[in-house]
Structure 1
Amino acid sequence: MNLVIDIGNTRTKMALFTGRELSFQTAEPTNEKKKLLSFPEQKVEFTKCIISSVSHIPKWLLRKIKKSGINPLILDHKTRLPFRNSYHSKESLGYDRIAAIAGACQLFPGKNVLVIDAGTAITYDLKTDHEEYLGGTISPGLSMRFRALHEYTSRLPLIEPETHAGILGLNTGEAIIYGVQNGFAFEMES
């Protein structure tokens, strides 16, 4: 079994694979050490592990993995990749973005692919049909947009996303929801 760990700004995702088959997965808030320590809940032995992290990798997590006798592969800009990286500042390219492009190479070989990852930030990354990473863009994620309106204005409330967004808000709450969520959707469509 292979253990895959993706440590994001907001959530840490962990998955176990047997070959290409997903056996188990979880996603917990990154700051929830107790929940992450219990993964996986059943006793499972894995033979390989790869970790991608947007910040630091907690020492307790590395200790837990190494205690299993596994030396994890830490994804970074020096890791051998299935694509040519044309990004000018390779050492500043987020490891989550590297992993996303590597996944696109695996899932869609020989195809032009735009990878969109909507997390704390939204990243748009492009790989060519020649397995070359050309670069991409980064913009604020949905929660960040709602927080920004609240924190950088005097009177706008902090609003939560809704499952449905109309076009014209008839009150401030609706106006924020519709503006943020439609702006998010229009950005992706463009």
Structure 2
Amino acid sequence: MINKKDFEKLIAEVASYDAQRELLIKKSRDVLKLSKQLIYSLHRNNIKEAENIAKKLQKEKNDLDKLTLDHKGMDFEGSYSEALQEFAEALCYYEYIKNKKIPSNNELRVDAGAYLGGISDLTGELTRKAVLMVIAKDFKKVEEIKELVEEIHGLFLKMDLRNSNLRKKADAIKWNLKKLEDVMYDVKMRYG
């Protein structure tokens, strides 16, 4: 027959995991929200606000990471990996705008999947920034952004992504690069 004491331990273990998972989902939403706020403040060129949000975001991400330590498999929860991708995207965009550099996955303390997903999504934000720079007639910055997206695209081409979710994101990089090339063409045709 079934050992009831062992089974009671399993029930407690499942309940503990579920409670921790619910907390992880809530904290993941906090990271997602702050990541979006950070990107939004950067698009509005509000660097001071962005600095404050970036600090809060780092703290929330650290708190989120701690939740995965107690339960095996918690770091494979979808909400967690989604939050890490958004975090990577937002912090890479922040560092690019502020310091003209893209931090590594080790600097951000995220795994390869989260980093690559964040970098591919970053190209969409860079494309939006380039459009804003065209409006501001800062064509040099548009060219810099196009070159960065071109570099990211070239690096992704070195990977064998097959038909994964990351493959779809890599395809988005290609489309963002195409948009930027079209923007550059229009700029050259209009402004010489």
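Just so you know, all these numbers are worked out from the coordinates, no wet-lab data involved. Bear in mind the structure is a predicted one, so any value in this text is a computation, not a measurement. Cβ atoms are built from the backbone, for glycine too; each structure is taken alone.
For structures 1, 2, calculate mean count of other Cβ atoms within 10 Å over residues 19-26 and state which one comes out highest.
The structure with the largest value is 2.
Upon calculation of Cα extents along the principal axes in Å from the atomic coordinates, which of the structures 1, 2 produces 59, 43, 30?
1
With relative contact order in percent (Cα under 8 Å, 6 or more apart) computed per structure, which member of 1, 2 shows the largest figure?
2
One of 1, 2 was used to compute helix-only ellipticity at 222 nm (-39500 (n - 2.57) for each DSSP H run of 4 or more, over all residues; to 500), and the answer was -28500. Which one was it?
2
Once distance in nm of label points 7 Å out along Cα→Cβ at positions 3 and 139 is calculated for all of 1, 2, which comes out largest?
Structure 2 gives the largest value of distance in nm of label points 7 Å out along Cα→Cβ at positions 3 and 139 among 1, 2.
Among the shown structures 1, 2, from which was the value -0.49, -0.81, -0.91 of log10 I(q)/I(0) by the Debye sum over Cα atoms at q = 0.15, 0.25, 0.28 Å⁻¹, for residues 11-58 alone calculated?
Answer by label: 2.
For mean count of other Cβ atoms within 10 Å over residues 107-114, which of 1, 2 scores largest? Walk me through the intermediate numbers first.
On the way: 1: 11.9; 2: 16.9.
If we compare mean count of other Cβ atoms within 10 Å over residues 107-114 over 1, 2, the biggest value is for 2.
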